[in-house]
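These are the structures in question, set out in turn.
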Structure 1
Amino acid sequence: MTELPLTPPRPPSAHGVDGYLTLHGLRHHYIRWGVPGADPIVLLHGLMNNARYWEHVAAKFLPEHSVYAPDLRGHGESEHAPGGYLVWAFAMDLREMVEALDLEGFDLVAHSIGSRIAMAYARDHSHRLNHLVLADMGPQMADAGARGIRKTTGGAQKAPGFATEADALAHFAEMFPGQPQEFLKRQLAASLVLDETTGNLVFRFDPAIHQATGRGAIVEIPYLWESLEHIKCPTLVIRAEKSKVLSREIADEMVRRLPHGKFVEIPDAGHQVPLHQPDAFAAAVRDFLAT
């Protein structure tokens, strides 16, 4: 695999500043929006996404905040991880990143698999958090959502990618409706690499990330349920109204177990709620951070 020749130059600060850290022997990439020193927010993406997923949401927290979004191990520009993709490994990466960047008293906003990582991190480190937001993922998934995600991650191992840049841009235009061409090109460059064997543009993420939703992840479920009871900071559980991943029953039980839990449901949104309803998602988070 090689970097895409069409990768644009590193973007100006309005589009984020790239940073790199070595965590547990793996090279990790992150993006920072805003100026250092402002109130920090860390955004965690979901499975098969990357830090650039958050660009249109991060802008809604500027200039009051400095916003950090890492590429999780095995995603984006971060290295693939021979050691695997269970929640404990991701959480240890987050712990090391927070210490390396000297983030104290920050807000943590997580979506999908990122929420599971955030629960594992906050179990022992909620004293470093002002607020925690868990978006559309619980310690376990609703049955229909679990089947869908396993099918998606399994199919990703065999996905042929895109034959042309135009095909890839059309894919991102569907994901991010109404966004300008330059925005879509940044998404493309962050998400795809050129496969020299086939000539196709293929996703950067490690096909082995299906481990994160496989049988090995089942042992994480009781650990994550118990983790909620140890999280002392104010925590918001966000559910997308049309979600097949986070049922209302699981969300209600999460709030019941959290010492300081709140619940918000975003209307007219599916699991990818930061994409489907970015304004409503950002408004719910901003309102919560103001408490």
Structure 2
Amino acid sequence: MTLVQLRHLISLAQSGSFSRSAEALHLTQPALSRSIKALEDELGQPLFDRVGRRATPTAYGREVLERARHLVFEADELAASGSRQLAGRSGSIRIGMGSGPGAMLMTPLLQLMATEHPLIRCEVSRARTDTLVQALRARELDALVVDARSLQPAPDLNVGSVSEMRGTVLCRRGHPLARRRDSKTPLRFDALLAYPIGATPLSDEVARTLVERYGPQAHPAQCVTLRCEEIPSLVDVARHSDAILIAIRAAAPDLVELPLKPALNATARFGIVTLAGRVEAPAMGIVRALVERLMVD
């Protein structure tokens, strides 16, 4: 059994046609037929049902196909690992970012790559965590930087470089709530409800924290009137209106923090997510160093 035979098996299963697979593999059809027949002889039973011109995997063929894909993937990763090592600091990096990390990391990462690593191709994608995880599993992304609390735990995902950042309630400096004579006195959550409240989609844990401290009216589904994936857009709205922003403090240093009673005491846990068993792109070291430097209060 060889990797070449396994690649032939995978190609035939995808196309369902010996002629189309042979053409795609740059083989003659008899050569492909001999390769599949040799693999079937070695494994001791048919891998495909041949009906007319169609070739459909048998039940056993489907089991072999699943394992073949895994073996070919691992072999490709070994080859890719060697190529990346030879390439040194060239190559590419594809990073998916959630709303919070994107607000703090996207521009600095692109600037860093442009000025200090111009030979590395850098691609940044912004989306919801579940969408980014799908792209990571499809190997369309190399790693994610997301709120770890919005991530569904799974054995194929590795989460590292976790940092906690404080969440709070923010407004512009001239906001009526910031100009109170007793502006240092903590506010009741009720006072915020007189104004538009903006936030990115918040994790279930943050939602629970809000409800535990301030009651059902503080659930994001009830109190948030401006929801957006992009924190910079929400920050800009808060700068130029009376909107209140629920976000990590570091995302908007120029806004005023409003003290609440009881205190919010909520944090976001941002981490780098990679696919278990996948060879890490060399440029990930650059991303990790940037996360450790910037993702701090």
Given -13500 for helix-only ellipticity at 222 nm (-39500 (n - 2.57) for each DSSP H run of 4 or more, over all residues; to 500), calculated: source structure among 1, 2: 2
At a computed 3.5 (distance in nm of label points 7 Å out along Cα→Cβ at positions 55 and 255), which of 1, 2: 1
Read-out Rg/Rh (Cα atoms, Kirkwood Rh), for residues 103-174 alone, computed value 1.14, structure in 1, 2: 1
Test item: distance in nm of label points 7 Å out along Cα→Cβ at positions 63 and 119 calculated as 3.9, pick one of 1, 2: 1
For 13.7 (mean projected area of the Cα convex hull in nm², calculated) the corresponding structure among 1, 2: 1
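Every number here is computed from the coordinates shown, using simple stated rules; none is lab data. None of the values given here were measured: they were computed from a predicted structure. Cβ atoms are built from the backbone, for glycine too; each structure is taken alone.
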